[in-house]
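All of the numbers you see were taken from the coordinates with simple rules; none came from a lab. Predicted model only: the values in this text are computed from it and were never measured. Cβ atoms are built from the backbone, for glycine too; each structure is taken alone.
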Structure P
Amino acid sequence: MLDVLIQNATVVDGTGSPPFKADVAVADGRIDAVAPQIDGEAARTIDAADLHLAPGFIDAHTHSDLPLLADPKAQSKIRQGVTTEVIGNCGSSPAPLSGRAVEEARASVSLLELELTWQSFGEYLDRLRGTAVNVVPQVGHNTVRGSVMGYDDAKPTPEQQQQMEQVVAEAMDQGARGLSTGLYYPPGFYADTEEVIRLARVAARRGGFYSSHIRSESDGLLDSVREAAEIGEKAEIQVEIAHLKASGYRNWDDADALIDTLEEARDSGVLLGCDQYPYNASSTWLPSILPYWAQAGGGKEIAARLNEPETRARLRADFAENRADWDNRSGVRDWSGILIAGCSARPEVQGKTVAEVAEIDAKDPFDTALDLMVLAESQVSCVWFSQSEEVVKKLMRLPFVAVGSDASSLSPEGVLGRRNTHPRSYGTFARVLGKYVRDEKVISLPEATRKMTSLPAERFGLTGRGIVRPSACADLVLFDSEAVTDRATFTDPHQYASGIPFVIVNGRVVIDQDEHTGELPGEIL
């Protein structure tokens with residue numbers, strides 16, 4: 001007997017080929033058959049006469065490392081058709097932990113009311129097992145550097161470099177699929193290119209890939225892309241440039257030069273790909289606007305430093321004299337372009353811009369921003385309206401750009417629903433299918449599906465996933481192409497996508513007629 005029989009579906013198989021009508025049979029976690037008509041008994045039969053069937057969506061860039069521990073149901077992702085999440089991005093992974101990295105990890109864990117019960121990468125993965133979605137884990141360079149060297153501006157000694165390489169090797173041996181960097185964040189931005197190349201070689205020797213939040217997505221964008229390509233070339237490793245964008249209104253005209261730079265690298269033989277989220281606003285921590293010297297030492301040290309009158313005076317002078325540098329880091333025209341998404345120390349400011357909070361507090365916006373960082377010990381996440389919609393569409397059309405949310409699996413209920421967030425946590429894949437495929441026709445349905453499925457599967461070495469064909473893993477999503485919609489907004493983000501009534505992971509139905517079944521069939525890949 002079959003486990004699941006899906007009848008009368010319009011299949012978008014993930015390859016980019018035109019849709020076709022077929023039945024799809026599932027048995028023992030895999031696709032048993034794809035044919036015009038399949039007869040046979042099944043434990044569950046789904047009539048998909050009005051639905052499209054695609055491979056389960058692979059979210060190429062996520063930050064669900066800790067949220068999946070808080071809620072393994074992966075509600076906001078599974079309900080938009082995501083069956084696999086790539087975690088450990090932007091240089092930050094929950095493991096391996098030692099030294100100063102333990103304190104930073106404990107601060108992040110406490111925000112989700114979790115306990116830090118692991119140190120090694122393998123121990124973290126053991127804790128993670130049993131989720132609704134599959135997980136592709138990476139080891140983060142910032143975590144490794146923080147463990148070995150702390151968070152200060154320093155070049156590693158030969159012994160420290162060797163120790164970091166050993167830590168990466170151990171993480172890869174324990175289950176990491178790749179190495180990620182966040183060269184925009186501390187302590188990653190203190191590392192030179194050679195340090196990263198040597199660590200990437202460790203991952204390459206173990207068949208891994210390299211992903212990066214590059215050093216700059218604004219004024220230094222092209223040089224940062226070239227650095228990523230150099231790392232890929234010299235380490236002989238697949239490169240993934242995270243959340244591709246031209247950030248900051250001064251850089252929107254550089255989109256064509258960005259595309260040329262990417263294509264030059266690819267034409268030269270570098271294995272280089274990218275991912276993108278379908279929004280014109282980004283999200284990161286408020287301290288990222290600070291000069292590098294003010295970000296040293298980790299969250300608590302940043303907060304303590306900002307509380308010193310001498311440091312405040314120095315920063316205000318820097319702000320007045322080097323406003324272009326501050327604008328470059330923020331990417332927005334003024335403080336009204338920075339929306340506070342999460343600030344547990346002052347939850348009433350969530351959903352307001354820094355400018356609005358300054359007006360409420362009767363303070364200068366500059367002081368308001370620093371006060372928030374002090375109060376929350378740097379744990380203030382924000383949405384930054386720094387991108388052009390036209391550039392978003394131009395980059396979306398590139399055939400080597402996959403879809404990645406750059407977001408966590410969340411839920412409106414419980415601890416995961418207490419903080420405001422970027423709507424991409426709930427809407428990324430539905431938004432591509434609804435807004436950019438159906439409504440605005442920026443890309444076709446087969447091409448969008450390829451970007452969500454076989455493209456990231458091939459790039460990350462996920463054999464047997466990302467395609468609808470016999471013997472492939474039965475990660476499947478059924479959606480109504482005329483009704484699929486993202487409902488999450490910047491002011492009300494905790495809203496599930498609609499028009500995706502069925503999602504199957506490893507042959508088990510997780511979303512059944514819009515309801516979560518409670519099944520947790522996800523695997524660590």
Structure Q
Amino acid sequence: MMDFHSILFKNVEGANEKEILVSEAPDFFTDLNLDQIIDAITTEKDEYNLKPFFYTRLDNVDAIIYRHEVMRDLENLTLRNDIKLFAINMDKMRKYLAQIDKLHYNYQKQRVFLDTIEIYCDVINSLIHQLSKLDLKSKGFLQFREYLACYKKSDTFTSLNEETKTLITSLSSVTYSIFIKNNSVTIGLDETDIDYTDEVEKTFEKFKQEVVEDYRIKFTSTFRMDHVEANILDRVAKLYPEIFERLDSYSKKHVNFLDKTIAVFDREIQFYIAYLDYIEQFKQSGLNFCYPKISDKEKEIYDYEGFDLALANKLINEQSSIVCNDFYLKGNERIIVITGPNQGGKTTFARAFGQLHYLASLGCLVPGKEAKLLLYDNLFTLFEKEENIITLHGKLEDDLVRIHHVLDQSTANSIIIMNEVFTSTTLQDALFLSKVIMEKIIELDSISLWVTFIDELSSLSDKNVSMVSTVDPKNVALRTFKIVRKPADGFAYAISIARKYQLTYDCLMERIK
């Protein structure tokens with residue numbers, strides 16, 4: 001058989017899935033609204049349990065490229081629709097299997113099991129045929145296609161497929177007669193060769209005057225069977241012992257018919273399908289997605305026309321416009337410091353920055369026209385939190401404890417996102433503490449993004465880059481939600497506060513009058 005193990009993970013031979021996958025969401029999910037994004041992606045695919053795939057980041061560039069290739073193949077709608085049809089039939093097969101345990105009669109269970117395997121064989125043959133017609137490029141799909149071709153030729157599948165078809169044909173040849181007299185039901189061989197249906201219909205055709213109610217019983221395709229039907233079936237089996245003995249042997253022989261690699265593929269491929277289907281709505285709204293360049297060494301990163309995916313999902317549903325933003329770090333630049341007025345999009349920008357890097361670490365397309373991002377070893381978020389009364393600490397102490405924990409675990413390849421920390425203390429103390437922490441981050445050479453009300457931090461080092469949330473030049477109270485590279489001046493922020501409290505020149509002059 002072809003050496004293929006996973007469409008999601010490049011190298012998992014001999015690995016236990018439980019050792020690979022993370023079962024709980026990372027700590028930063030809530031801060032970055034990634035929990036909302038993953039919930040939206042997986043909401044209609046609960047049966048596949050996809051969340052662990054979205055909780056498990058990749059730790060090497062080759063693994064990410066492997067997923068990029070698969071996702072590029074799946075952007076071909078023909079392939080994606082073929083895979084969706086495969087998934088629909090595999091789901092039908094699983095539902096048949098699930099029904100078997102709920103049935104009470106042995107021969108009925110065996111027949112449903114036979115039908116289940118017929119679905120399985122048909123779906124494998126169909127997928128092989130469809131994949132053979134496509135110009136696949138990714139290592140993942142090429143290897144999987146070759147695996148399927150080898151599997152189809154294997155003795156295991158060949159015998160299963162042929163035996164299934166033969167047994168179904170044999171069962172379809174079974175005919176019998178039912179004789180009902182009083183409370184007695186007798187089962188016998190069907191010895192009548194003549195079908196009088198057409199002759200009877202022709203005879204009575206001339207008496208037909210109008211459409212009347214049809215009183216004939218219609219047989220349903222449900223799995224229900226009562227005890228009378230079960231007893232009839234038992235006696236039919238005695239009339240055709242050889243066929244039903246084969247059915248019994250077949251059911252025991254093929255208990256483990258489902259190929260494990262194909263079963264894993266059936267689940268894993270939904271990671272790609274779910275994500276591509278999710279981002280389709282954004283593409284249709286004119287927003288860009290791209291395959292980011294990924295490096296685990298270079299720190300010159302950028303993203304053009306990026307946006308907060310969680311917020312965009314909400315705004316699209318509200319039919320509101322979405323503002324895109326750019327950022328880049330070049331040379332020895334490591335820290336983006338964002339200042340500007342409240343409600344100007346600073347926290348949204350910080351979330352988008354974190355979402356970008358996390359989605360990139362999953363091997364997904366990311367929001368933006370073009371991007372280059374760092375494959376980090378750890379991502380940390382420090383967003384403002386309510387005071388925790390359980391710890392009996394003050395808010396400032398809680399902030400310092402969290403920051404100490406982050407700095408202890410951070411390395412040169414870590415990403416640290418800080419949003420409005422130290423708001424509970426004085427400006428002087430906040431400035432002092434922020435400088436100490438920023439100097440530590442500069443020493444680590446980590447990439448960081450700070451949202452702060454302290455303008456001085458933007459020029460603390462040549463590793464710092466100042467970005468400012470802008471306002472409408474004609475109306476400084478109106479936010480544009482554009483974050484641009486420029487020196488912090490605090491002007492827009494001050495004007496905004498003055499206008500809020502009616503302390504602008506115009507307001508004061510009006511009051512004096």
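A few notes on this one:
- Origin of the value 20.6, where mean count of other Cβ atoms within 10 Å over residues 164-171 was derived from one of P, Q: P
- Entry that produces 4.5 once distance in nm of label points 7 Å out along Cα→Cβ at positions 324 and 404 is calculated, selected from P, Q: Q
- Computing relative contact order in percent (Cα under 8 Å, 6 or more apart) across structures P, Q gives 22 for structure P.
- Structure with the greatest value (metric FRET efficiency 1/(1 + (r/R0)^6) of positions 52 and 180 (r between Cβ atoms, R0 = 30 Å, to 0.05), set P, Q): P
- Parent structure of the calculated result -9500, given that helix-only ellipticity at 222 nm (-39500 (n - 2.57) for each DSSP H run of 4 or more, over all residues; to 500) is the read-out and P, Q the choices: P
- Per distance in nm of label points 7 Å out along Cα→Cβ at positions 204 and 252, the highest-valued of structures P, Q: Q
- Source structure of the calculated read-out (mean count of other Cβ atoms within 10 Å over residues 172-179, 22.4) within P, Q: P.
- Highest-scoring label, criterion being FRET efficiency 1/(1 + (r/R0)^6) of positions 108 and 316 (r between Cβ atoms, R0 = 30 Å, to 0.05), among P, Q: P
- Winner on distance in nm of label points 7 Å out along Cα→Cβ at positions 332 and 468 once structures P, Q are ranked, highest first: P
- Read-out volume of the Cα convex hull per residue in Å³, computed value 129, structure in P, Q: P
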